[in-house]
Structure P
Amino acid sequence: MNLDVAPYKIVSASDAIQSALASGGQGVSATPAPAVKLTQAELVYVLVPAGDHSFYEPAFLFSGSFQLDGKTVVKRVLVPAIDPTLRTP
């Protein structure tokens, strides 16, 4: 099996955290939006299909919880780890 490898710059930890915090309230329709406490971060790899092949791209998976109507809800935020200047829309 031939595996192609290429070096890529990744975002700094502080940039990844800022991205996670900026998107932390998305997907919640409560008013006011509940305070989400992100307590864990993992480096994960996301499978990206690209035509007749696919590849794995690193990402940070932040997770935590918040209270909504008296229930604890788990919140996960996936942040791409590849430097945004290297990504194409």
Structure Q
Amino acid sequence: MSEEMWGYRPQSGHDAGLDMVGFKVEALDGQIGRIDKHSGEVGGACLVVDIGVWIFGKHVLLPAGLVSGVDVDARRVFVEASKSQIESA
């Protein structure tokens, strides 16, 4: 994977100090889960997304380079991946 995948795109709308825990994650084909943790570390930025039901939660790690947009008011993060791609991550 290229190094660009591990950093937020300038046009994504991500702010360095933004706490996105709890934001809904929107895949290309609909909502997939919520952000459980995230890191803004340079060269290692990522999202930990809970994609399971509350009692059997499954977490996946997504590189920040997949983030195409952040809607702070709606508390949503949009990623350039399908649900099936995220589920198999």
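Only the coordinates and a few stated rules stand behind these numbers; no lab work does. Owing to the predicted nature of the structure, the values given are computational and were not obtained by experimental measurement. Cβ atoms are built from the backbone, for glycine too; each structure is taken alone.
Any idea which of P, Q comes out highest on FRET efficiency 1/(1 + (r/R0)^6) of positions 47 and 71 (r between Cβ atoms, R0 = 35 Å, to 0.05)?
Q
Given that mean count of other Cβ atoms within 10 Å over residues 7-14, derived from a single structure, equals 11.1, which label among P, Q identifies that structure?
The correct label is P.
Comparing structures P, Q by mean count of other Cβ atoms within 10 Å over residues 15-22, which one has the largest value?
Sorting by mean count of other Cβ atoms within 10 Å over residues 15-22 in descending order puts P first.
Quick one: Cα Rg over 2.2 N^0.38 Å came out at 1.32 when computed from one of P, Q, so which one is it?
P
Assuming -3500 is helix-only ellipticity at 222 nm (-39500 (n - 2.57) for each DSSP H run of 4 or more, over all residues; to 500) as calculated from a single structure, say which of P, Q it is.
Working through the options, I get structure P.
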